[in-house]
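Quick note: the coordinates plus some simple rules give every number you see, no bench work behind them. Since the structure is predicted, the reported quantities are computational estimates derived from the model, not experimental observations. Cβ atoms are built from the backbone, for glycine too; each structure is taken alone.
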Structure 1
């Protein structure tokens with residue numbers, strides 16, 4: 001098969017990471033992949049090229065579509081002549097899907113990776129594209145790949161063609177995500193954290209959907225309840241230049257408990273350095289960080305968003321979103337469990353990793369995508 005993957009951009013994000021893992025996996029080495037970014041190469045473009053993948057950029061300005069870019073996309077699709085066009089997220093679903101059909105390719109698979117339609121936390125453009133894609137879902141795609149059951153239900157409810165959906169949970173390379181006592185020690189030494197300290201952490205960019213206000217307020221309650229902790233905040237915007245975040249931390253009285261580490265490329269090591277990973281989001285589809293943390297043997301406390309409860313299962317703590325008291329209570333329960341002793345905590349860590357290995361492997365995700373692409377090529381079978 002020859003597959004064209006069309007994505008909005010190739011910067012650091014959940015969809016981009018899944019795309020990279022998918023098309024560089026050994027399990028799909030027999031497929032010829034071409035990646036088209038509507039914007040630029042981001043951080044994954046060069047990595048894909050190094051892995052032998054053809055990468056094309058259309059250089060659309062952020063939030064804008066250009067006639068030159070659309071023409072370039074049309075010509076690329078005519079030139080490559082793929083068996084299937086796989087698109088990722090609303091902008092790519094609409095633009096990539098339409099141009100693919102105009103270029104004569106009817107084998108289009110859309111990608112859905114959003115599970116929060118809250119008007120207060122989504123741009124008008126995003127909500128408009130979502131509704132427009134619902135109307136066009138009867139014509140453009142042959143299959144619609146959703147990364148979460150929650151996302152599927154929400155999109156079907158607003159008019160997406162129900163019979164075209166296929167749920168494919170994200171899969172992970174578990175050789176790169178695993179318990180690592182050496183990495184744990186190294187990170188803690190470099191950050192000046194005692195080996196026996198209780199360490200929380202959250203890997204997430206500074207974004208309204210991640211609801212860092214919820215996290216900060218819950219940390220304030222945790223401190224008021226006498227829990228000694230250090231919290232690592234990692235991701236874009238998680239640095240001292242973020243005056244808004246620093247203001248929240250100062251007001252909550254937890255600035256001295258929080259280390260702002262910014263974007264990092266050693267996430268598995270940081271996951272290992274944590275005792276608990278927390279996710280405070282008000283909206284997610286399939287939050288990768290939970291599965292990544294659990295693959296490293298790190299239990300999670302998460303808000304009940306998207307498929308978070310499915311990922312965590314009975315191995316962590318799930319609380320209502322936008323409720324700092326509930327999140328603080330979940331963190332208190334995690335701390336109490338951690339305090340009970342090493343043997344019980346080790347058993348929980350082992351169960352976390354086993355759950356991810358059994359349900360969210362890279363191999364399983366790759367096989368499901370192959371089946372979708374084959375179904376797009378041969379819709380009558």
Structure 2
């Protein structure tokens with residue numbers, strides 16, 4: 001039996017929302033609290049665990065490293081003495097030592113360092129493979145030192161790590177089909193929605209900010225997100241102002257700040273987990289905008305989440321989209337804000353066409369792009 005331990009970090013904003021919406025859960029014992037958190041279906045939830053354990057070859061332990069109340073409940077139950085340094089990392093070290101995994105999957109960008117990976121091998125001699133995941137094209141070989149295998153959903157990022165001397169492979173994202181039995185019909189209905197993040201900075205969501213601002217002005221687009229504070233915005237602009245044409249950079253800063261200010265009065269609070277899936281399912285059209293780091297390549301999670309819930313996917317045109325969907329038969333693509341606005345209006349004005357596209361997109365995802373299949377294929381080749 002292969003023992004795999006997956007260490008993840010969740011969006012701090014999501015964790016704050018989850019615990020505020022479930023008062024008292026922070027006092028529950030560890031296993032109950034973990035189960036309740038994962039049943040909210042944030043991110044990959046326990047999808048690796050459920051799909052791998054179904055094969056009969058794996059025992060999987062899920063750790064959410066930055067869920068403070070959850071981790072403190074594990075600490076309390078095991079009465080572990082904290083060492084100097086970061087307490088949460090001390091708890092994780094104790095969890096790894098207790099589980100003694102054969103495979104350690106570090107799905108985290110903030111806490112797990114090369115030094116941690118190096119030290120953990122001494123605490124758990126059972127470890128034969130440490131996996132890292134770069135799903136946002138960070139392309140940072142220093143950050144992932146100590147990984148025996150790198151996973152990424154972007155082929156250019158895979159090639160970056162291979163050139164840097166890592167063993168790296170492409171992991172195709174997909175829709176978790178078990179969610180279909182958990183998504184409930186609600187009274188909500190949206191003609192077109194966007195659900196996601198706006199993170200500013202180099203290779204982040206600069207294009208997304210501008211497109212959403214344009215569409216919000218011209219269409220009934222409903223946006224579920226949070227936007228950066230003025231302080232965070234100005235911090236991200238400092239780097240842009242130091243490069244290239246200063247006059248143009250100042251003009252771009254003013255333009256982007258106006259976009260940000262305009263969105264602040266239009267957005268609704270972000271939705272995560274099962275609430276996010278239900279929002280997608282309640283949306284006739286789901287707008288997708290890849291992160292800037294994706295460049296010309298499609299493949300983000302939202303494509304499969306939207307189509308999997310039978311929403312009509314409207315996504316930015318990428319040269320490899322045909323690897324996943326047939327444009328104008330299963331999904332709709334756009335080139336820039338003006339085209340996006342035109343496509344939203346067209347789909348709203350043609351509801352039968354929109355519904356046909358949504359049905360075809362869902363059929364394609366359920367037949368060709370499931371997370372279940374991606375996880376099992378990866379396991380058969382590498383684990």
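Quick notes
- At a computed 0.85 (FRET efficiency 1/(1 + (r/R0)^6) of positions 49 and 161 (r between Cβ atoms, R0 = 35 Å, to 0.05)), which of 1, 2: 2
- Volume of the Cα convex hull per residue in Å³ derived as 154 - corresponding label from 1, 2: 2
- Origin of the value 4, 21, 35, 27, 10, 3, where P(r) over Cα pairs in 5 Å bins from 0, in percent, for residues 281-336 alone was derived from one of 1, 2: 2
- Taking FRET efficiency 1/(1 + (r/R0)^6) of positions 97 and 321 (r between Cβ atoms, R0 = 35 Å, to 0.05) as the criterion, the largest value within structures 1, 2 is that of 1.
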